[in-house]
Structure P
Amino acid sequence: MKRDRLKILLLQIRDDSKVRREELESFARYSDLSLTQFSVLNVFDQPKFSHEVLKGFDALYVGGASEANVLEPEKYKFVKYCIDLMRHASEIELPTFASCFGFQLAILAFGGKIFSKDQNYEMGSIPIKLTNLAKIDQVFKGIPNNFRALSVHQQYALDLPNKLDLLAYTSDCLHSFKHRNAPFWAFQFHPEVDRNTVFTRLSIYKEKYTKSEKQFQNVLNSLVETPDSHKLMKNFVDRVLI
């Protein structure tokens, strides 16, 4: 498949209009694809959908969320549909790249458990450790151990369900896996997000993630660029889709 002919479905879980656009642009930029190659299914606009939405696409991308919680499916009705869709994507072996909220949905889709905490959670440019499997993984091969990635999340996973292989982690939680029998990768951190984007997002979601102006400024001052994490997206396109 030629790069310029790829068609991607972005399952988006964003309500803020500015972040909707920015997330789409970020996925396209670091995948080295054009915006016209993406179609967006935003679950705030369309909370119910069937597996049919995957037809005609070469890959499924799943983004992050700051206005929803995977542990509140009664409040966010689309959580169930997202989980079903991602499970189906693995069953039909549709290449999938899931980030942050998408990682948490995937853990639940494959029978795992997600935990939550209101304080002392990961936020900022954090070092990511790799497992031995990452050294030979299609997407991670060539990425150095302890590379930096941008991560802001209150929900997290500590154990993987069967058939999922751990690729990356921190001392606090698991950060990436691949499905053993499908071209399905998920990341708790944000491969698609750069330093400037986090500045913008944290400003929008300031009250949700920080308790004071001092904490907010400390987080901003600690942010660094994360070029190695961005390579994961291009690796996925170059090594899996093309």
Structure Q
Amino acid sequence: MRIEHVSPAGGTDVEIGNVGPVDGIPVVYFHSPSAAGEELDGAAEAAHATGLRLITLRRPSVAGDQPSTFLPTVADSIAQVVGALALERPAFLAWSGGAPYALASAARLGAETGPLHLVSPVPGALTGPDAVPNQSARLQEVARTTASSPWAGSPAALRDYQAVAAPWPFAVDEIEQPVTIWAPTDDEIVPPRLAAHLADRLRASTVIDVPGAHDWLIHNWDRVLRSMAGRPDSA
């Protein structure tokens, strides 16, 4: 993954990671809260094969200490990066806890973005009056994330998980872009019923059931990127 620093006009410096051809069709990728996009290294071959340039905002580089406002803070940073890189209606791709950031950014940018693809997405706020019902055991743990939680291994990861769990300060049902949800059938973290919960709240959504667990994307970059590139499904 190529790491670059971007200095948006009127914003603060942030780090982005890239894989795929530098002149490829842009796709903004939203990484898991547990890392900073390192999983994209596994997507490099598929990105080159499909002509897609995957760009991820490395959220640990984004300033802001309050989890309750971090989703819109990231959305603002995404808008600044899209402008600074002159990306024309990039598609969005998100995995797991990256999905809330993709949805917040879609709500922020509106028609300036293309379609969304969400894989094993956290399906909504995990706390507060609009918390997702019937959460899996793992999501219930994420909802209670503290500095001592073993999965929150850094201040940035703690902020990221707590922001995902907090009430979402945007309306999912006002997102106009078409959303494809990839729902692994054996996902114990975001089981298909929770993927369906999110799909039901979106204006335009399609759910694709695939065999596998929560890490399905890591083993199937090629299938997802081919779909995003409009090429026949090879799976």
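Please treat every number below as a calculation from the coordinates, not as lab data. As the structure is a prediction and not an experimental result, all values here were calculated from the model. Cβ atoms are built from the backbone, for glycine too; each structure is taken alone.
Here distance in nm of label points 7 Å out along Cα→Cβ at positions 44 and 108 was calculated and came to 1.8; which of the structures P, Q was it taken from? The correct label is P. Look at mean count of other Cβ atoms within 10 Å over residues 68-75 for each of P, Q: the largest one is in Q. Comparison across structures P, Q (criterion: FRET efficiency 1/(1 + (r/R0)^6) of positions 148 and 180 (r between Cβ atoms, R0 = 35 Å, to 0.05)) gives the highest value for P. To test your reading of the models, identify which of P, Q gives 0.20 for FRET efficiency 1/(1 + (r/R0)^6) of positions 52 and 172 (r between Cβ atoms, R0 = 30 Å, to 0.05) when calculated. Attributed to the structure labelled P.
Match the computed value 2.4 of distance in nm of label points 7 Å out along Cα→Cβ at positions 188 and 204 to one of the structures P, Q, and report its label.
Values: P: 2.4; Q: 3.8.
The read-out comes from structure P.
The greatest value of FRET efficiency 1/(1 + (r/R0)^6) of positions 4 and 196 (r between Cβ atoms, R0 = 25 Å, to 0.05) among structures P, Q is that of P.
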